[in-house]
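What follows is a set of structures for review.
Every read-out reported here was derived from the displayed coordinates using simple, explicitly stated rules and does not represent laboratory data. Computed from a predicted structure; not experimentally measured. Cβ atoms are built from the backbone, for glycine too; each structure is taken alone.
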Structure I
Amino acid sequence: MAYLLERRTRIIFVTASSVNANGKSREIVIETRPEFAIVQLNGTKEQYPLPWEKIYEVALEHHEKNLRLEAQAANATQRDRRRRSKKAS
């Protein structure tokens, strides 16, 4: 009986998002590996490995930025409503 000591999972995602590169619109391809992900544009040979920890850090920073922007937008909306109600009075 054989045992697999090291798990080797390889999954490739082709995203619906695209990036303009060299005058062409190219899909973003993400290949997963156990320790890192590889980001590549479809039809190119350039590959950019990213550790999963870095991806988490970027997602966390992006989330915090979005929360700040949402709070600012909510505050601006409340200020506009207050101004409109004062003008109507």
Structure II
Amino acid sequence: MDNTNEFWANASVVAVSPVAFAVGFAKGAFDASTDKGPFNEGFNAGAGPIMRGAKKFGAEHGTTITKGLITGAAGTLGARIVRGVFKS
């Protein structure tokens, strides 16, 4: 990955963590309760791919995410300014 963005990579992992933990817990519990393997292996098999995918997505698309946030903020500020002008 040439153009990586570590901040957005980590932010993406944090954003998907609740889902990844739920999937990992369900997979780990299922594997452990049905003797298909230990809980930790099932947890890692369920949560790992989700978290790796999110990290890769954030690293690859960080610049686009940042541009989108800045554009949205500028649009909101512009709308407030225009609304204030028309109110007076």
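Remarks
- Of the structures I, II, the one that -32500 was derived from, the read-out being helix-only ellipticity at 222 nm (-39500 (n - 2.57) for each DSSP H run of 4 or more, over all residues; to 500): II
- Highest-scoring entry among I, II, by relative contact order in percent (Cα under 8 Å, 6 or more apart), is II.
- The maximum of distance in nm of label points 7 Å out along Cα→Cβ at positions 51 and 67 over structures I, II, that is, the highest value, falls on II.
- Structure with the greatest value (metric percent of Cα pairs over 14 Å apart, set I, II): I
- Computed 2.3 for distance in nm of label points 7 Å out along Cα→Cβ at positions 19 and 35 - originating structure among I, II: I
- When distance in nm of label points 7 Å out along Cα→Cβ at positions 11 and 59 is worked out for each of I, II, structure II gives the greatest result.
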